[in-house]
Structure P
């Protein structure tokens, strides 16, 4: 079980905050390499979010929810492909979903946890991650 002092949880919070700030300024200057890597794949990530949350255009999604979703989609779809040769095992989709919902509870609105969970559920189903564990 994760705790608030878990380094992976702290890292996700830091990345989420960086992505949230980037959404207002669109400047890479103050971003670390991890956040820049997410931003480098923003078109693919936004496309996946847009398909999974078709009822709500990206510009209408709460910015904190969008930052959480961008990080989660990066972890679910992009990171495993980038690091398939160097990582022994990808982070399970259930862990990414749980962490994302926890971030939504901590930083988002009252409806954020269910929205984030629903969007990620759509992405997981679309990419059959629930059958594969991860891609």
Structure Q
């Protein structure tokens, strides 16, 4: 089982940005034995207020991620993320991405938090439906 996790980061090392004003997201694929950086998405800098369209673009970009880690997120961003099936996670500025990935990797095989368990269950259902479609005549 693999999941994608996004981090609002300017340096690809630590979570150091507010979701709405994030200039970049590092997206990792996390498996039971390995993690790998799969994408770094960059955005032009915009003010946090008055740019609702930028939130939709960010949520869409992160559409297949289980969660996004950031320093903060506004109510509208939280609503849009949750509606898109993405768990917003607030962490202190400077929290290291490697530490977060290590903790998540342990949770992936042991007792995942509820949001991660839901995402994995949803992935399993989607994968089983895709497998069923291959057998239809």
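Among candidates P, Q, the computation of Cα extents along the principal axes in Å that gave 51, 33, 24 used structure Q.
P, Q: which one has mean count of other Cβ atoms within 10 Å over residues 20-27, as calculated, at 19.9? List each step's numbers first, then the result.
On the way: P: 12.9; Q: 19.9.
The read-out was computed on structure Q.
Out of P, Q, which structure matches -19500 when helix-only ellipticity at 222 nm (-39500 (n - 2.57) for each DSSP H run of 4 or more, over all residues; to 500) is calculated?
Details: P: -19500; Q: -12500.
Matching structure: P.
Read-outs: derived from the displayed coordinates by stated rules, not from any lab. Predicted model only: the values in this text are computed from it and were never measured. Cβ atoms are built from the backbone, for glycine too; each structure is taken alone.
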